[in-house]
Structure I
Amino acid sequence: MTKKKDIKFLRVAHLRGPNIWTYRPVIEAWIDIGELEDFPSNKLPGFNERLTALLPGLVEHRCGVGERGGFIERLEGGTWAGHILEHVVLELQNMAGMKTGFGKTRSTGEHAVYKMAFRTRDAVVGRAALEAGHRLLMAAINDEAFDMAATVAQLTELVDRYCPGPSTAHIVDAATDRRIPSIRLTEGNLVQLGHGAAQRRIWTAETDRTSAIGESIASDKDLTKELLASCGVPVPEGATVRSADAAWEEAQDIGLPVVLKPVDGNHGRGVTLNLMTEGEVRTAYAIASEAGDSTAVLVERFIPGNEHRLLVVGRQVVAAAKGESLWVTGDGKASVTDLVASQINTDPRRGESEEHPLGRVNVQDSEILLDLRRQGLTPESIPQDGQKVLIQVNGNVADDVTDRIHPEVAHAASLAARVVGLDIAGIDLVCEDISRPLSEQRGAIIEVNSSPGLLAHIKPASGEPRNVGRAIVDHLFGDGENGRIPIVGVTGKLGASLIARLIGCLLNAGGKHAGVANGEGLYLDGRQVHKGDCTGFAAGERLLINRNMEAAVFESNARSILAEGLPYDRCAVGIVTDMGGLEDVAEFHIRDSEALANVIRSQVDVILGDGSAVLNAADPEVVKLAEFSDGRVIFYAMDEQLAVMREHRARGERVVFARNNHIVLAEGEIETSLLDLGKIKPATVKHPASVLAATAGAWALGLPHDLICGGLRAFDATPKKTNY
C-alpha cells in the first residue's frame, strides 16, 4: 500500500463555554484529510484491524448507531479520517483516566476539509491527546510502529498534573447533578461552585466555610485533646514532651504500651503505635519530631483495636472506613522487601496517584523499619516459610463500615468536629467494634483532621462507595439553592450593546449589584471599568467570579460564540435581536443563513427551564428560534399587528410593542401601558426597538413595572468612567 500523506491541521481552538456543538467545553479542530478523502476506512487494507488492535476499547464506542460496537460497524462500512480521529482522541483520553464521550465531525463544504470537536475536561490534556491521536491514526493508516504504552503514560501524567483530583472532581460532579455551575479558579483544586454573590468555594475537602482557627486547632494535637476532653469526648490519656528522656518518663507514668505522634502532624504521619520498651520509645520520638514542624511530641496511652476514619460534613457523619494491619507471609526464600512487593503492592487498589484508594508501601519508611526491628527483622531479612511479619499497623483505612456506626459513636465524632470548629473533618478513632459505644470498649478519638481525604469513601477497598461529594454540596447549598444569579444573554448586531447596558441599569435600579460585559466594555454597577470589546469568554468570566455581583448581563455575537463559546452555562433570559453578521463569520465556514442560525441558536439553547427567550418578532429567522427555548418566549416588535405577535398573544403569552409612542406590555388580553417613549433620553430612544427588547428582558426577570419606568427614564447612554 502506498504511504498516505499526513493530515493537516488548519485550526485548533478550545471552546470554553456552550457552543454550536454542545453545552460543555470542547476542543475544535479544523482538519484537511487530503487524499484520504478518497480512502475511507473500508478502502485501507488492514487498517481496521491495526487500529482496533491498538485501541481495543473502541468497541465500547456506540457512535451514531447507538449501541456497543457502533463505531466498529461504521469502520467496517467505511468512514473518513476526521471521524476516526475523533474517536481515537476520545479513547486516548479515556485510557489516560480522563473519561469523556462526546465527539462530532462535520464537513465544511470544502473538499476534504472537516470540523471535528471532542469533549475534554482540560485543554492541555485535550490538545496533547489530539496530537497523540493524530500520530496513532497515521501510524495505523501507513502500517507503522506506534508506542502505545509510552503515549498513554505521557497522557496519564498530564491528566495527573492538570486535571482536578478525583476528590475534587467528585464534588464538582455532585454539584453538576444539582445543576450548580462550576469554575476552576487555578490549575489545582480550587473550584468555585455557583456564580457571583451566590458562589461557594472548595479546595478539595476544604470550603469557604472552613475555619482557619479550626484548622490551626486541629493541627495542634495537644490543644485538640484538651478541648475534646473538656466537652466529654473520649480521648487517650497523654502529655506533650520535648525530649526522648521526657518521652520515656511520660510513657512509664501513663503505662505501657504507648503511642508517639507529632503535636502538629496529621493524617497518621510520624505516628508509631504499641511501643513497649525504652528503645522503641526513643526511636519513635525521633520519628515523630522529624515528621512534625517542632520537637514537641505527644505521648499517649495505646488504645487497642482497629483504626477508623469517620467523615463529618456539617453536623453529620456521612461516611466511615475501617483500617487493618498489613502482614506478609514468608516462604523461606524472599526478603521482606520482595514479599511486600509481591503480596501487598501488587494489589490493584494501591498506587501513587489519587485514583488509588490505597498507597504503595515503602519498607524504608521509618515507622515500618521500627516495626520490623521490633520483630528482629530488616527489609533484607528472609522470613521462614509460613512466618507472618507485621508490616504496618495503621494507614490502611479503606473498608467502608458506614452502615455499622453506633449512634453514640457518630454523635461523638460530630461533636469533636464542632468542638474543634471544622465544617468538614476527618475523625480518627480506635475501637474494636464501631457498632458499639466507645465507652463499652475503651475506644477513643485520637485525631481530628482538617481537609480530610475522601478517596477511601469514594472508592473503598471493600464495601459500598459513599456519595460524600453530594453531602458536601448539600452542606454548602440549601434546598432550592443552585448557586445561580440572574444572567441575561444578548445576541445579535442590532443594538445589542445598548440593550445589555440598559438591562444592567434596570437591575441596578432594582437594588442589585449588576455587571455588564458588552462590545463597549466591562461595567460594574454602571461604571465602566474596562473600555473595549468585552464579548469574549475571559471578560465574561470576570463577572461570574466577582463575589459582589448579584446579576450579570452579557453581549455575544456569532463570532464570539464560534471563537470561544458563551461565558456562562445557562441564563435566565436570552435575547436575540437579529440574524445579522454573516460577513463576520465567513472564515469559520459559515456561508449561509441556515448555518448562521445554528450559531445564534446557542443563545436560546442555554435558557433555563424557568427562564425566558426574548425574540425580535420582526425578524422571521429569529422567530424560528422560539421552538428551541426550554423556557417561555416573549416576542417584541414596534408593530403589534405582526402575525407572530397576534398569534402569540392569543395563546396567552407575553409580547412587548409600541402603540401611540407608548411602550405596552401585554400578556394575553391583559395590557399595561408602561411609559411614553418621549420621556426616555434622546440618546437611548433613537433605538426604540432596543428599548423594547430591554424592557421585555426586565419584565422576564420579574422587575416591577414602576421600577422599569424609573430605570428607563434615568438611563444615560454615556458611560461613566472610573479607575475602579
Structure II
Amino acid sequence: MSHALTALPLRAARWSATHPWRAILGWLALVAVAIGLAATVPTQETTAADYRVGESGRADALIEEADLADPDAEHVLITAAGGGALDRTAAGAAATALQERLGATSGVASISPPQWSGSGTAALVTIELEDGHDDIAPLASATESVQRDHAGLELRQSGDLSLDEAIGDRVADDLASAEVTSVPITLVLMLLAFGALIAAGLPVLLAGTSVAVTIGLMAPLSHLLPTEPTVGSMVVLIGMAVGVDYSLFYLKREREERAAGRSTPDAIEIAAQTSGHSILVSGGAVIASLAALYMMGDPTFSSLATGAIVVVAVAVLGSITVLPALLATLGRWVDRPRVPLLWRLNARIGRGGISSRLLGPVMRHPLAALLASSLAVVALAVPALGMKTAHADLDTLPTDLPAVTTMKAISAEFPTEGASARVVVRSTGDEAGAERALDRLGDAALATGDFTGASEISTSADGRTSTLELGMDWSETDPRAAEAVRTLRADLAPAALEGIEGEHAVGGGVAEALDYDQDQRLALPLVIGTVLLLTMLMMYGAFRSVPIALLSTVLNLASVGVAFGVLALVFQHGWGSDALGIAAPGFVIHWIPLFVLVVLVGLSMDYHVFVVSRIREHVARGLPTRLAVERGIADTAGVVTSAAAVMVSVFSIFATLSMLEMKMMGVGLAAAILLDATLVRLVLLPAALVLLGERAWWPRHPRPAAGEPVAEPDPAYALSHR
C-alpha cells in the first residue's frame, strides 16, 4: 500500500484519539461556520445564458443583445364545462371579462382577443407579460375570478410562468420528500447492521453534518461557479450515501478488532490503517469520477460535480478525524444501548454468514462462476446497445400537474403551435439588404414543404439585427423537425444570406436540442475515457497491481452496462413500467446516462476498494491468493451488504418520485448498485482473482518481507492510551 495514503489516516486517528475533544469541537465549529455561511452569503444561481451552446447559443445571445427576445406568455383555455360545443357568446364574454380584470394588472404587456379552435370546442386568450415579470399569482387570481362568474365554462391557465412554477415546485417537493425519507430508512439499516443505537446513529450523524457543511460551503463557491437550484437536494442524497458508507467501513473494522480482543486505542489504530486507507482511496476515486463532469461544459453537470465533490471530501475528512475521536471518547459504549433482537441476530450471523452460501460454489468452480455471471451481465447490458436518448418534453412531465394537462389540451385544440426555427442576422453594412435576404429565405423555406409558416421580420431599434421565425407542424422532438433545421443551416440560410456583411445564426428549440446533442456526443467519449482512466490509475496507485487496476476497470464497465441496459429495458421497452406507474416514453432522457455512469463508477468504488484492500491484507500476511480471497470476501460481505443496502435504498426513493428524470436516475442507480454489490463483487470479482492467483498482484506482490506490516499498532501509542 502507498505509505502516504496509509500514514495520513493513521496520523489523523492518533491525534484525534489523543485530543478527542479538540477534534469534536473543531468539527462542530466547522459545521457552525458552514451554517453561518449559508445564512449570510447569497447563493449565485445559474441563468439562461449559462446554458447556451453552439449556434443556437449565438442566436440567443444576438437576440438578447438586440432586445428582440419573445416575452413570456400565459394562455387561458376556455372550453364548455361539460365538454362539447362551445357557446361563443359566453366564451366571448368570459374573454372580455378576463381582459378587463388583467388590464390593470402590473406586469401584463398585452392581451390578445380570443382565438377560436377549428373544432369550435375551445377559445384561447394569450397574455403577453412585461420583461422580467415572474409573479403568476395575480394572473391566476384573475382567471379564477372569471371562472367563478361563468359556471358554464371551464377556464384553465398555462404558459411559461405556470409551467416553470409547477415543475419547480414539484421537483422541490419530490427532492424534499426524498431527503426526509432517506434519513429514517438509513437509520433503520444501520440498526440492522449494528444492533446498537449509538453505533447506528454515528454514521447517520456524520453523514448529516457532512451534508450541512457542504451546503454551507456551496454558497460562497456559487460565486465562482453558479449553482443549480436543485443541487442542494442532490448533495443531501449523495452525501448520505457516501458519508454513511465511509463511517460504516471505519466503525465496522474498529468493532471487529475490539471483538477480537484489541483495546479501543489499538482497534482505532488498526481501523485507521486499513479502513482509513480504503476511505481515502475510494473517496479519491469518487472525486476523480465526478471531476470528469466538468469536461462537459454544462452548468448542470458542473454544479452537481462541485457539490458532490465537496460533500465526498468533507465526508472523508470527518471519517478519518472526528469519527476516531468519537470512538475514543465512547469506548465500548459505542455498542450501547443494544436492541436485543437485532444484537442477537448480528451475533448469530457473524462475519460473512450471509455470503457463505454464494461464495462457496464460486470458490470451488471459479471458471464456471465467471462464465455464468458474465453471461448474466452481458444479457442485462445488451439492451444498452440500442438505447435511444431524447430531450424531456411536455409528454415526460407528470400528468397530475394542471399546467401540464392544460398545455397538452391547448396543443391538441390548436395544433399549429408546432416547432419553429429562428434565423437571426446581425448586419454590419446594408440593413435593408439583410431584411430582403430574410424575405428570400422565408420563401425558399416554405417552398421545401418542411416549413409551413413564416413570421413577419422583426428588426431591432438600431436596425442592425433582424429575425425571421419559421414554423413547422411537427413537435420539437420529431426527427423531421431536426432534419429541417439541419437543411436550413447547411443549405437554405447560407444561400439566401450570401453576400450579407455580418453574421447569422439559426436558433429555436429544435436547434438548441441539436446543438446540445452534438456537444454531448463530442464530450461523452472523452468523459467516459477520463473516468475509466482516472479510476484505473487510482487503483494502480493504491494496490501497485496492473491486473487489479485492469480488473477494476472491466468491472466498472460491467456495472455501467447493466445500468444502461436496465434503463433501456424499463423506459424504452416498457419492462416493469406499470409498477412505476408510468407509460414508457420509448427513450431515456439525454442527461441521465452520463450522470448514472459517473455516479455509479464513483460510488461502486467504495466497497470495491474496501473488499480488495481486505484481500490484500491477507495476502500480505502470507496467505495464498485463493484463501485470501475467501477470507477477504467473508470478512467484508456484511459491510458491503450494509453499504449497498444504504445506496440502493436511497436511490430507490427516486423511483417513487413523480418526475420522470428522477425515476430514471433512481431505477438506473439502484438496479446497478444492487447487481454490482452482489453479482459483480461477490461472484465476478472473487472468481477472477482466484483464476488469476498470484499473478493478480503483478508486478509488486504484497509479501510481509516487503516491509509493509498491515494493521500492527504502535506499542508505545497503544500503551499510553490503555
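Here are the numbers for this structure:
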{"read-out": "Structures I, II, by Rg/Rh (Cα atoms, Kirkwood Rh), for residues 17-168 alone: label with the highest value", "value": "II"}
{"read-out": "At a computed -0.51, -0.66, -0.81 (log10 I(q)/I(0) by the Debye sum over Cα atoms at q = 0.06, 0.07, 0.08 Å⁻¹), which of I, II", "value": "I"}
{"read-out": "Of the structures I, II, the one that -10000 was derived from, the read-out being helix-only ellipticity at 222 nm (-39500 (n - 2.57) for each DSSP H run of 4 or more, over all residues; to 500)", "value": "I"}
{"read-out": "Entry that produces 22.8, 57 once Rg and Dmax of the Cα atoms in Å, for residues 281-400 alone is calculated, selected from I, II", "value": "II"}
{"read-out": "Origin of the derived value 85, 48, 44 (Cα extents along the principal axes in Å, for residues 321-640 alone; candidates I, II)", "value": "II"}
{"read-out": "For relative contact order in percent (Cα under 8 Å, 6 or more apart) computed as 11, the structure of I, II it came from", "value": "I"}
{"read-out": "Which of I, II leads on mean count of other Cβ atoms within 10 Å over residues 457-464, largest value", "value": "I"}
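Since every read-out is calculated from the coordinates, none of them should be taken as a lab result. What you see is a predicted model, and the numbers here were worked out from it, not measured in a lab. Cβ atoms are built from the backbone, for glycine too; each structure is taken alone.
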